[in-house]
Structure I
Amino acid sequence: MRVKSLNINNLRNIESTQIEFNPGLNCFIGDNGAGKTTVLEALAVLSKGRSFRSGQIASLIGPEASKFQVVSTVASHADEQHRLGMERGANYWTARHNGEDVTQLSRLTRLLPHVLLAPSSHTLVSGPPDGRRKYLDWGVFHVEHAYLTLWRRYSRALKQRNAALRKSNAMVVESLDPQLIELGERLHTAREQHAGRLNSILQNTLALFNDTLDGISMSYRKGWAGEDLGEALRHSAPRDSERGSTGPGPHKADLYLALDGAAARERLSRGEQKSMTAALILAQAQLICESGEKPVLMLDDLSSELDAQHLERVLSAGMDLGVQVWLTGTRLPPATATYESSSTVFHVEHGQVTQTPVKMA
């Protein structure tokens, strides 16, 4: 997939702008606070209905506006054209695909695969398991099209079971367990298979940082002890009843990242965590590519996160995958000079985005 154009209205400080994209590298250059990241944010909002920066919709709506709009024309790998649009107010949203109303955002999400490497992304390594589960689920969703339905069914069953536990309704809990077990095992299998493929690719992307990431390994932990989820639930029943929530299950899964056998988050420096995160994001991008789609690779302000050598390796890896790359920064990194013939540079100032003939470094 590649984004051909993007219209943004009243999203943060961007009052109104239209951007025509290069199928290769697109660089958005400007001062801090100019609106560079908001361009990336617009694609995420159109795809997911929410921002990667803030969960508060009100904070996304521009000054003196009551809603924002994002409209995009994209082309699939088969060069099929799609017109996508979203409007969001404080308490509502509407979306359209090729002129038809959309009631489920997953329809847009599937057409807009993207991966993001940003200053906050290092929490993928340093943060709690929830972030790594979301990372894993995002990848499986774009590779296995039936996965979203499975994930939703499991989440619904889990919510119902937890509600029954809080009400001490043992009969309802018992009636829900067969479905929860069946869905949980299937969810685990899909994740485990994806994690295995991801791990194979990760060994190659880690090599981009082989001077700092020797000895790194990744393993998938399913979220319960033993082979059988049913047995784990039976063993955990007294604790579940006491807590009012379900203990074992894929909702507790994790991608365990280790350095020489110890948790990577405890052994890696902040800089090494950022390099590790970059390797994980590139591995996910490659795996989505292998499924037949090409995600947009969004690199937000990486010059402040990675040194010039590692930034060059990340950019080179993305361009070698043949994906569309969106890069932001206060200045053009020297690494972009290699791709001058397949690049477009935009200057961003006070929410205004203009294409510029500025020559690359």
Structure II
Amino acid sequence: MDVQERIRIYLEAYMDEAFSSRLYAKLSNITGGELSKRLDELSKIEASHARFWREILEEQGFKVEDVKISRIKLTLYLLGARILGTPLIIKLLEAGEIAAISLYSKILKEGLLSEDKSVALRSVLEDELLHESLFRKEEEKFKGFLNHVRDAVLGMSDGLVEVLSVTAGLAGAYGDPLHTALGGLIVGFGGATSMAIGSYVSIKSQKEIKEGQIEKIRMESMVAKEHRLRRISEILARRGLRSRTLSLLLKDLSENEDALAEISLREDLGLSEEVLEDPKRSAAYTGVFYIIGALVPTVPYLFIRDMNIGLLTSLFLTALMLGTTGVIIGISAGLSPLKKALEMIFSGLSAAAITFGVGRLASSLLGVELGKNLSKSHKFHKV
């Protein structure tokens, strides 16, 4: 690897640490409680990491003073923290720590640094792993909230895409804003009802199945303890746990039924009692946000009488909301927010374009264009 490529990698690491330090410091001022203190501590640690990379860059003859942290990026993150709230920002910070861990592991694997610098980088990497673990623990506190954010966002995205497609198709077929809006509202409320009922039935069924499995594990931990212990022993042995350590663990578990049941749930079934969703809340979030999503592409037709302007306004507002929901989905799922936003916008507008084309085709083949027919009828009555 040539010098320029190394400098590029070192600069990427420096920029990431310097930005994280500044971001954590700012976030500590707008959050409260224990999280604020931890973010302040993390800011200082990230600043020391930035100094580490600065030294390496200066050894390569690179002037770090010429590098500036993006104020726009920092402002967007802080704005996101205020709008989206702490849980989603924690997910975003966790993704940043994972990216840093990946980069530093690559640097160590390829042997880009001297021996003493590699030792120092391992210490930096340990810090990043601790940070990522910290954010995971913070995320666990908001697990239920994040599930409801998922329901809300998915409900809204469905409402946006489905009703945009319907209104675009009606706009292409009829050319009348009022009838297009009415069609969109009818489909929107029908879709919201269907989505809410579907979500309730699905989540309730899943919850009942999981509750049955949890009860079975808890009963086995009391009345068939040896069977449970053998099962846990097999699972942990496959994961490479040493026999001596395994024996000590099994001895402790044999004396603690609650711990045995909890480990059985997590290791054997991948379940936890804390993350069971409430079907009523899930249905409410899904239905309400579906309606909100459905209103976005529909409302312009209620206030704008020019069909073309109404259609363009509907497309613009829906694209804006799809981009926002894409960002939230990206953050929640640990994906690229920008990539997910563009994917959502492209999918929604593509569906609208197809249904608009179908509507225009139907209008041409069947000779139906309600807007013009209404206009002619109105003139006839005036005569």
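All of the numbers you see were taken from the coordinates with simple rules; none came from a lab. This is a predicted model, so every value here is computed, not measured. Cβ atoms are built from the backbone, for glycine too; each structure is taken alone.
Table for the structure above
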| read-out | value |
| --- | --- |
| Which of I, II leads on volume of the Cα convex hull per residue in Å³, largest value | II |
| Computed -30000 for helix-only ellipticity at 222 nm (-39500 (n - 2.57) for each DSSP H run of 4 or more, over all residues; to 500) - originating structure among I, II | II |
| Read-out mean count of other Cβ atoms within 10 Å over residues 233-240, computed value 15.2, structure in I, II | I |
| FRET efficiency 1/(1 + (r/R0)^6) of positions 113 and 265 (r between Cβ atoms, R0 = 30 Å, to 0.05) - structure with the largest value, from I, II | I |
| Winner on relative contact order in percent (Cα under 8 Å, 6 or more apart) once structures I, II are ranked, highest first | I |
